[in-house]
Structure 1
Amino acid sequence: MSQPSYGVVLANRWKSLAAFTLLGLVLSLLVSFIQPLKYSSTVRLLVRQDIGSSDAYTASRSEERIAENLTNILYTTTFFDDVLNAGFTIDERTFPAEDYKRRKEWGRTVSATVARGSGLMTVVAYHPDVKQAEQIARAVAFVFTQKAKDYTSAAGVDVRLIDAPLNSNWPVKPNLLANGLSGLVLGGLFGVAYLLLQAERIRRRHQLVHEEF
C-alpha cells in the first residue's frame, strides 16, 4: 500500500488544519487580553566621555561600552530606589512590597537598548497609565543625567537627554499583532504535526490488516 504524500494528506484535511490554526490564534489573543494593557513612554539619552586626544573610533567604542553598562544598572534595586526618590509623581503602589516581586515588576516596567557603535541609549517605560509611564521615563532620564558618574568607574562621563519623552497613543503591550501571528503559526504547526501523525497511524493500521490477510 503506497503512502500518500504529506501535501495530499494536508490538502484532504485542510478544514482540520484551519481549525487548529484558528484555535492557536484565539488562545494567543485570550492570553494577551488577560494581561494588563500598557502604554509606553520613550526617551533617548546620549552618553559622552571626554578621553582627551583619542581617535573617534576609540571614543565611540568606549561610550558604547559605558552605555551598555548603564543599561544593566537600570534594572538594579539601587537604581530603582533612586528613580522613586527623584521627586517625580510615580505611584509606588504599582510595585509590590516584597523585594523579589518589586524587582521583577521593575524589570517589566523599563527596557533599554544602545545603538551600535555609539553611546545613544533608548529607554522605554511601560505602564497601564500613560502619564505614569511618562513620569517613570522622566525620572530614569533624570537619574542618569544627574548620577551617571556614581554608576560607572570611567572618567569624564556625561549623560544628556536628547529626546524628551514620546508617549504612545495606544497600548503597546501586549503586542496583539505579534502574539496573534505567533498563535497562528504555532497552531498551524501543531495541526500539521497532529494530522501527519494521525495519517501515519492509520497507514500502519491498514498495513497490519493487509498483512494478516
Structure 2
Amino acid sequence: MNATLAHPPVLVLDIDGVISLAHPGSARPWYRDLEADWGFGHDEIRRGYFEGVFLDVLRGRLDLYVTLNDWLATKGLSDRLEEFVAYWFERDAELDAGVLAEADAWRQRTGGRCFTAANQEHHRIAYLRDHKGLGAHFDEVVYSAALGVCKPDRVFFTNAQARMGVTAAQSILFVDDNAANVDAARACGWRAMLYRGPDSLREALARWG
C-alpha cells in the first residue's frame, strides 16, 4: 500500500466479521443459546428467515419488525417480537474494542476519515450506532439498507463512495472478512484487504495514510 496519496486517506471497515465479535463463525456467536432459550435453532431461522425475506430487509425494501413478526407467528411467538429483537441485538452487539482503538488511532495519526460499509438493516444499525457507541468511532455508519443494495453488488460500492463523498477510489482502504466483498471492492477501484484478525489490520494501518 502506498502511503503517499494524492487525496486524503479513507478507512472503511465491515461490521460483522471485523468489528463485531458475535458474528456467525466466531467463537461465541450471538445464537449459541438460541435453541435452549427460544425453542428453535439458528439453522432454522437462517433457512426460514435470514436467507429469505430478510435479504429485502437488508436492502431497505421491507421492515425488520414486520417481516420478523410474520416468521415468529409461525412459531406461535409473535407476541414476543420485541423481546426477541432485544435478545438478538444485545447478544449481537459485542464490539472489538481493539479494532475500534486501531481505527481511532489511525484517524488521529493521519487525519483521514473512517466509515463502515456493511450489510445491515436500519434497526440494528441504530442500536449499534446510538446505544453501543459505534457511531463515535466513524465519520458515518454506511450500510446496505440506507444504500438500497447489498455487498458484493458493484452498486453498493459506487453508492457508498458517493455517500462518503470520496472522489478518488484509490484513496479508500476497505477491510472485510468476505473474499467476494474484497474482490468486488477492488473491481470498483478501491484498495481492499481480507481481514485475518487484529494483527493483519494493525500491520495494514501502519502503512496506510
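Just so it is clear, none of the values below were taken in a lab; they were calculated from the coordinates. On a predicted model such as this, the values are computed, not experimentally measured, just so you know. Cβ atoms are built from the backbone, for glycine too; each structure is taken alone.
So here's what we get for this one:
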{"read-out": "Structure with the greatest value (metric mean count of other Cβ atoms within 10 Å over residues 38-45, set 1, 2)", "value": "1"}
{"read-out": "Given 17.6, 59 for Rg and Dmax of the Cα atoms in Å, calculated: source structure among 1, 2", "value": "2"}
{"read-out": "Test item: helix-only ellipticity at 222 nm (-39500 (n - 2.57) for each DSSP H run of 4 or more, over all residues; to 500) calculated as -11500, pick one of 1, 2", "value": "2"}
{"read-out": "At a computed 12.4 (mean count of other Cβ atoms within 10 Å over residues 86-93), which of 1, 2", "value": "1"}
{"read-out": "Parent structure of the calculated result 1.4, given that distance in nm of label points 7 Å out along Cα→Cβ at positions 78 and 110 is the read-out and 1, 2 the choices", "value": "1"}
{"read-out": "Among 1, 2, structure where mean count of other Cβ atoms within 10 Å over residues 142-149 as derived comes to 20.6", "value": "2"}
{"read-out": "For relative contact order in percent (Cα under 8 Å, 6 or more apart) computed as 30, the structure of 1, 2 it came from", "value": "2"}
